[in-house]
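Readers should treat all values here as calculations from the given coordinates under stated rules, not as data from a laboratory. Model, not experiment: these values are computed from the prediction. Cβ atoms are built from the backbone, for glycine too; each structure is taken alone.
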Structure I
Amino acid sequence: MAIRRALLSVWDKTGIIDFAGGLSELGVEILSTGGTARALAEAGIEIVEVDNFTGFPEMLDGRVKTLHPKVHAGILHRRDDESHLATMEEHGLEPIDLVVVNLYPFVETVARPDVTREEAIEQIDIGGPTMLRSAAKNHQAVTVVASPDRYEDVLSEMRANDGATTRELREALALEVFQRTAGYDRAISAYLEGQAASVSGQTGSDDQDCGDLPPGFSIELERIRVLRYGENPHQHAALYGRGPTFLDSFEQLHGKEISYNNILDLCGALEVISAIEDRGAAVAIIKHSNPCGAAYSASIEEAWHKALACDPQSASGGIISCSAVVDEGAANAMRDHFIEVLVAPAFSEAALEILREKKNRILLRCRDDSWGLSPGAPVLRGVPGGLLAQSPDDEPDDTESFKVVTEREPSEEEMNAMLFGWSVVRYVKSNAIVYSGPDRLLGVGAGQMSRVDSARIAALKASQAGLDLTGSAVASDAFFPFADGLLATAEAGATAVIQPGGSVRDEEVIAAANEKGLAMVFTGLRHFRH
C-alpha cells in the first residue's frame, strides 16, 4: 500500500529537509507541527499544519499538539478491517501512513551538571512517544521512523515499490521504536529515582556508601559503527554510544579503519599520556592495553627514543600517544617502526608526509584537551546478567600524604623516579611492577598472578632491552605480601620503592628494605587493574 500522507515532527532536524523533499516528489502529503513545520515551510516544502488537519489548536505551551483522535485514529486504524474503515468514514477521519518522530533530548538535558528539575521535566516527550508507539503497533500498514539514519532506507523502498515500503522494513523500524521508547522511559525513571534518592539521602540498595554511584540507571545506546571484527577475526564487534563518543574527539588523518583492539589500546594510551603530559613532551607506547614504554623529554623525538628503549620488541605494532606536535624529526625517528595507531594533538605537514608512507598506519589528531576521556565517569564492566560499576581510579596523587617508612630517605632523583613510575603503574594490569628513572620507564612486569614474578619479569625485560637498573626506582600497584618481591627488585639494582603498603607483613618488608639500604615510600592508595 502506497504512502499517501506522512506526519513529520522531529526535534533533531538532521536530514529532514531532504527527506521531506523526497516525500513531496513522490506525491506524499506532509503534516507537520511547530519547529518542524516552520523549517519545512522555509525550505519551500508544502505542508499542512497539524492543527489545521485536526481542527484543534496547539495549546498549553506546546504540551498538546498531536494528542488528538484524528491523528491517532489515522495511524491506528486497521486497513483490512471493514468496521474500522466504516468508523473512519463516519467521522471524516483520514489515514496517516508514515510517522516520522524523534524525541526531546531528555538524556542530553539531564547530563548537564547544571540542569534543573523543571528543565528536565519539560524535556519529557509525551506526544512523540505516543505517536511512535501507535505507528509501531500498526506497522502492518504504517511506516514509522525514529532516526534520521533511516530516511534514505524509506525513500529507497518507496521509489522502488511505487510509494510503498516492505513489511520487512516496517517490522524492523517498529522494533527500533519500541527499543528507543523503552530506553527513553528507563532514562526518565532513572533520573527521577536519582532525584528521589538525593532528597531522601539514599545512596544505594543497602547501607553501604556508594559515593556518586546511583541506585539505578539506564543505558540507551545506539550503534555508532560496525567494526571489522572483535578481539579475534571470528568475533563480531561494534561501537555503541549515545551522542558523541570519545572517538569524535579525534580526526583520522590517515590509515585503515580503526579496530576493536585498536580502540581498547587507544584508551590505555590516552590514560597514560594524560598522566604524564604535564612533565614535558611525553610519549606512551601501549600493547595489549599495557604500557611497554613511557617517557618525557624536551622534544617528542627524544621522548620517543626513551620510551622505545624500554621494550623495543613489544613496541612493534603498538599504539603510540604523544603529548605535543609530532614534527619532522619525530616522524623520521618513527618512520620505519610498525605502529598501529599514532595519536597526537597535531602533526607538521612534513611529519604527515613521512608517516603516511605506511598505508595502514592510523594517524589521529586529538581535538580535545582532555584526550577524549571522561574524568569522573563511572567505570562499567559487563558480567553475566548485569554490570559492575565503580568510580574511576583517577584521583590525583596527594604526595603530601606519602610516607617514607625506611631508615633512608630517597634522594631527589629517586623520588622523581618513583613518582614517574607511580603515575604509570596504575595503568598496568595487576599484579604490576615497573622500574623507572626520573623521566622514563625501564621495565614493566604486567598481569602476573604472583607479584614476585612481575618483579622478575620487569627486570628481565629491562635486561633484554640492554637497560641498567642500577639506581632505578620501583613502583608496585599493591603491597608486597612477602619480602621476596622487594628483594627481587633490590637484586635487579633498584634503590627506591614506592608502594601502597597495608600488608600484614609490612614490617617484614620494611626490615628487608632497610637491610638492603633501600628507600621506600608508602602511598596508602592501591591501584589494582584487572
Structure II
Amino acid sequence: MNLKSKMTLCMGLVCLFFVCALGVALQGMQAAKNQFQGFLEQDQALLMTATNMYAQGLQMGQALRNVVLDPANKTGHKNLEDAGTAFKEHSTAALELARGNPAILPMFEKVAELRNKQATLQAKVATLAKEDQAAAITTLNKEETPVWREMRTPLLEFIKQKNAEVKETKVAVVESTHRMLLISISLGVFAVLVGGGIAIWLARNVMHQLGGEPDYAAKTAHRIASGDFSANIETAPGDKRSLLYEIKRIQDHLAAMVQQIRAGTDTIALASQEIASGNLDLSNRTEEQAGSLGRTASSMNQITATVKQNADNARQANGLAASASEVAIKGGDVVDEVVKTMSSINDSSRKIVDIIGVIDGIAFQTNILALNAAVEAARAGEQGRGFAVVASEVRNLAQRSAAAAREIKGLIDDSVQKVDTGSRLVDQAGTTMQEIVNSVKRVTDIMAEISHASQEQTAGIEQVNIAIGQMDQVTQQNAALVEQAAAAAASMQDESANLAQVVSRFKL
C-alpha cells in the first residue's frame, strides 16, 4: 500500500470516528429535539390553552361582578363579552389539540359543556342586574359561581399535572442531552486517541519510507537538483527500500551518466570539428565539381549541336544517296534497254550482211549471166549487138552492184564489229551500272544506318546532356546540403560546447 493510500485510510478512520461521534450526538440531540418539540406542540400548547381558559374564566367572573355592581357600566359588559369570546376560542383550540389524546378530550368537552351553561347563567345575571341587583347577586353566588368552580377544578388539575409533566420533560431532555454529550465526548476522546495512534504509526511509517528526516531528504534532493553529486547520502543500515536510498542510487547513476556525458561531449566536440573541416573540404570539392559539370554541360551542348548538324547532313546525304540510287537504277534500266537495242541492231546488221551476201550472189550471177549474154550476143552478130549493149550495161550494173554490195558489206561488217564492240561495252556498262546501283544501294543503306545512328547518338547525347544537367542540379543541391551540413556541424559544435558548459556545472 502506498503512502497516499495509507494516509487516506488513516484520515478516513479518524474521520469515521468523528462522524460516528457526531452522528451519536446528532441522534441524541434530534431525539431530545423531537421530545421537546412534541412537548411544545402538544403538552405545552394544551397547558397554555388551559391556563388561558382559566385566566379568561377569572376575567369573566370579575367582569360579571362589575356588571352586577354597576349595570350601566358598558365597560363591564364589554369585558365580559371579550372574556367569553376569548374563552370560547381557547376552548375550541383545546378541543382540537386534545382530539388525538382520548385521556384528556372528555375533560375539555365537559368544560365546554359547562361553559355553555355558564354563559346562559352569566346572561341571566347581567339581565337581573339591570332589574333586581339582589336577585342577580343570589343567582351569581348560587348558580353561576358553582358552575365556574366545577369548570375551574379540572382546569387547575390539568394545569397542575401538565406543570409536573413539564418539569419531568425538562429533566428528561437535560438528562438525555447530558448523556449524549458524555457519549459524544467519549467518542471524541476515543477518536482523538485513535487518531493520535494512527498519526504516530503513520509518522513512523513515513520516516521508514523516507529513510530519514523529511528536511534532510529535501536538502539532499535540492543539492542533487542543483547539480551537486559529491555529497555522501547517509542511510540506515540494511535500508534498501527507503526514499533516501533511492535518492542515493539516483545520485550514483546521475554521476555516472554525467561522466559519460562529459566523455561523449568531448567526443562530439572533436567529431563536430572534424565534420566541419570535412564539410569545408567537401564544399570546396563540390564547388569545383559543379564548375567542371558546368563546363562539361557547355561542351555537351556544343557536341549536341554538332551531332545534330551531322545528323542533318547524314539525313541530307541519305536523301542524295537515295536520289543517286534511284538515278543509278534508272540508268541501269536505260543501259539494259540500250543493250537490248544494240543486240537488236547487231541482229539486224547480221541480217543485212546476209541480205547483202544474197545481193552479192545475185550480182555475181547477174554478171555471169550478162557475160554469157554478151558471149551469146557476140555470137549472134549484128542481131545481137543491141542485146550485147544491154548485157554489157547489165554486167556493168551488176559489177557496180557487186562493188556497192561489197562496200556496204564492208561497212556493215565494220558496223557489226563496232556494234559487237558497242554491245560488249554496253554489257560492261550495264554490269558497271549494276555494280554502281548495288554500291549506291549499299551507300544508301550505310547512310541510312549512319543517319539512324546519328539520331540515336543525338538522342543519347541529349540524354547525357539532361543527365549532366541533373548531375549539375544534384551537385548544386549537394553543395547546398554540404553548406547546411557545415552549418549543422557548426551548430552541433556550439551545442556540444554549450553541453560541455552545462555538464561542467555538475560536481562529481
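Match the computed value 258, 87, 40 of Cα extents along the principal axes in Å to one of the structures I, II, and report its label. Each step should come with its number before you reach the end.
Numbers: I: 99, 59, 39; II: 258, 87, 40.
Only one of I, II returns 258, 87, 40 for Cα extents along the principal axes in Å, namely II.
So P(r) over Cα pairs in 5 Å bins from 0, in percent, for residues 150-301 alone, computed for just one structure, reads 2, 7, 7, 7, 6, 5, 5, 5, 5, 5, 5, 4, 4, 4, 4, 4, 3, 3, 3, 2, 2, 2, 1, 1, 1, 1, 1, 1, 0, 0; which one of I, II is that?
Numbers: I: 2, 7, 9, 11, 12, 12, 14, 12, 9, 6, 4, 2, 1, 0; II: 2, 7, 7, 7, 6, 5, 5, 5, 5, 5, 5, 4, 4, 4, 4, 4, 3, 3, 3, 2, 2, 2, 1, 1, 1, 1, 1, 1, 0, 0.
Working through the options, I get structure II.
Match the computed value 5.2 of distance in nm of label points 7 Å out along Cα→Cβ at positions 222 and 438 to one of the structures I, II, and report its label.
Values: I: 5.2; II: 11.4.
The correct label is I.
One of I, II was used to calculate helix-only ellipticity at 222 nm (-39500 (n - 2.57) for each DSSP H run of 4 or more, over all residues; to 500), giving -11500; which?
It must be structure I, since only it matches.
Using the calculated result 19 for relative contact order in percent (Cα under 8 Å, 6 or more apart), pick out the matching structure from I, II. Kindly include the intermediate steps, with their values, before the conclusion.
Working: I: 8; II: 19.
The correct label is II.
Using distance in nm of label points 7 Å out along Cα→Cβ at positions 158 and 398, single out the structure from I, II with the greatest value.
Working: I: 6.2; II: 21.4.
Once distance in nm of label points 7 Å out along Cα→Cβ at positions 158 and 398 is tallied for I, II, the winner is II.
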